[in-house]
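Pasting the structures here.
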Structure P
Amino acid sequence: MDTNKMFRLDGKRGFITGGAQGIGKTIAFAFAELGADIAIVDMNFGKAQNTANEITQATGRKVIAYECNVTDPTSVKKMIDDYEKDFSTINFSVNNAGIFTGDAAIDISPETFKSVIDVNLNGVFFTAQAAARLMVKHKTGGSIISTASMSAHIINQPQTIANYCASKAGVVHLTKALAVEWAKYKIRVNCVSPGYIQTELIATLKDLLPVWLEKMPEGSRLGYPEDLIGIFVYLASDASLFATGSDMIVDGGYTIL
């Protein structure tokens with residue numbers, strides 16, 4: 001058994017949504033370093049292009065940026081059509097694009113509530129579906145990985161993000177449903193539920209960092225995007241061929257208290 005080969009991504013290709021920054025960018029870098037060719041999919045094409053160029057220069061891998069609104073099936077179809085022209089087949093997708101708002105549930109507008117559900121849940125489905133259709137078309141099978149959250153399992157405090165919690169809980173159960181439906185196509189469907197990860201987004205909430213830390217086991221810490229590399233690599237690689245329908249919680253122990 002070649003353990004190193006099991007975790008390598010040589011010859012694999014796929015896309016990462018929300019790949020221009022934060023967790024998506026970190027995962028894209030890691031996948032490229034392990035031999036994968038990658039599409040960086042993001043609403044911000046300029047930032048996605050910069051990320052793609054940066055990864056190509058650092059790793060020598062084929063990395064292409066695509067602009068896409070994951071909430072719009074027409075935009076997703078254009079992205080996957082362009083992807084197929086450039087990459088032909090697909091072995092993995094990381095459905096990572098997500099947003100949150102801090103509106104109290106009693107005050108939130110219908111538009112704001114729907115916006116989070118649209119990106120975090122509908123967007124995950126549309127991009128997962130697009131990847132699965134391409135895997136079925138080319139009979140490759142593959143790995144579909146979605147970014148859920150520990151917020152699928154607990155209710156965050158003191159921030160008020162009922163719509164975010166609901167959307168991420170939906171991602172976890174959607175993952176299980178898709179895993180059942182798509183197993184016959186040799187498609188594995190899993191999700192990762194991170195805890196508090198110090199990305200550009202979280203950096204705007206610095207006052208809350210010590211509050212969250214107090215809710216964690218003594219001696220633990222808040223996370224960084226790099227802390228998620230191992231689980232995403234595992235799920236994209238052949239090391240996880242027996243894993244499907246799984247929700248991997250990586251939260252520094254936050255949800256066990």
Structure Q
Amino acid sequence: MKIALVQLAAPAGDVASTVDYALSLMTKAVQQGAELCVLPELWTTGYRLKTVSRLAEPQDGPTLTKLRQFATAHQVEIIAGSIAELAGSTVYNTTYAIRRDGSLGGKYRKIHLFSLTSEQNYFSPGNSKGLAEMSFGKAGLIICYDLRFPELTRSLALSGCPALFVPAAWPETRGQHWLTLNIARAIENQCFVIAVNTVGKYGNINFFGNSLVVTPWGEILVQGSSTQEEIVFTELDFSLIADVRQKISMYADRRPEYYI
């Protein structure tokens with residue numbers, strides 16, 4: 001499966017223009033053979049926490065509607081990064097998995113809110129893990145800070161996910177953590193990790209970019225720039241997972257009765 005990591009810069013707050021721009025990049029990706037496009041965290045609004053409640057959209061809002069129409073028109077799957085979701089009066093940081101026919105394979109509301117930037121003052125936490133049904137099987141969905149919680153990703157892997165998707169707005173100051181944690185999650189769960197980060201700057205935050213795909217062996221298949229918007233392509237061969245798990249029978253050797 002050919003996938004496209006759409007690494008975007010922190011937008012200026014014009015949601016409609018940002019969505020149209022992202023769709024133009026995804027059109028280029030599809031023209032180059034992409035079967036799955038993946039976007040970063042809060043790509044429509046940017047990491048502008050004080051304005052997310054004003055810019056948040058319901059699930060049937062214009063952004064997701066355009067993405068679903070795009071998926072249908074181009075017969076492409078989309079992991080829609082994350083979008084500020086308005087549900088009644090509550091705002092969530094939500095990612096959606098869109099199938100080729102435009103239907104939703106699943107959604108996930110970010111469980112772990114980043115207290116260092118007071119995300120809990122702007123979002124409500126989700127209360128269920130992110131599993132989506134896609135053409136290649138189950139997709140595990142997490143968002144940014146969730147990467148630091150191996151219990152969550154192990155739970156997704158045990159649910160049968162061959163791939164974990166990690167949209168993020170990860171800062172340069174902790175860039176080494178971004179690389180190390182993505183590699184660790186791939187190795188310890190024997191699955192692919194597809195992580196798409198933001199570039200550019202907002203306020204005093206410089207985003208790290210370096211979107212990457214990590215194999216179940218912990219090898220980086222492809223890695224983006226730390227500063228530039230770009231589309232990063234790679235091919236995923238899901239048969240590699242069975243090979244890794246046969247050679248190192250970690251799941252058969254687990255002893256979960258001692259883990260609590």
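What follows is calculated from the coordinates using simple rules that are stated; it is not laboratory data. Quantities reported herein were computed from a predicted structural model and do not represent experimental measurements. Cβ atoms are built from the backbone, for glycine too; each structure is taken alone.
Annotations for the structure displayed:
- Value -8000, calculated as helix-only ellipticity at 222 nm (-39500 (n - 2.57) for each DSSP H run of 4 or more, over all residues; to 500), assigned to which of P, Q: Q
- Entry that produces 21.0 once mean count of other Cβ atoms within 10 Å over residues 62-69 is calculated, selected from P, Q: P
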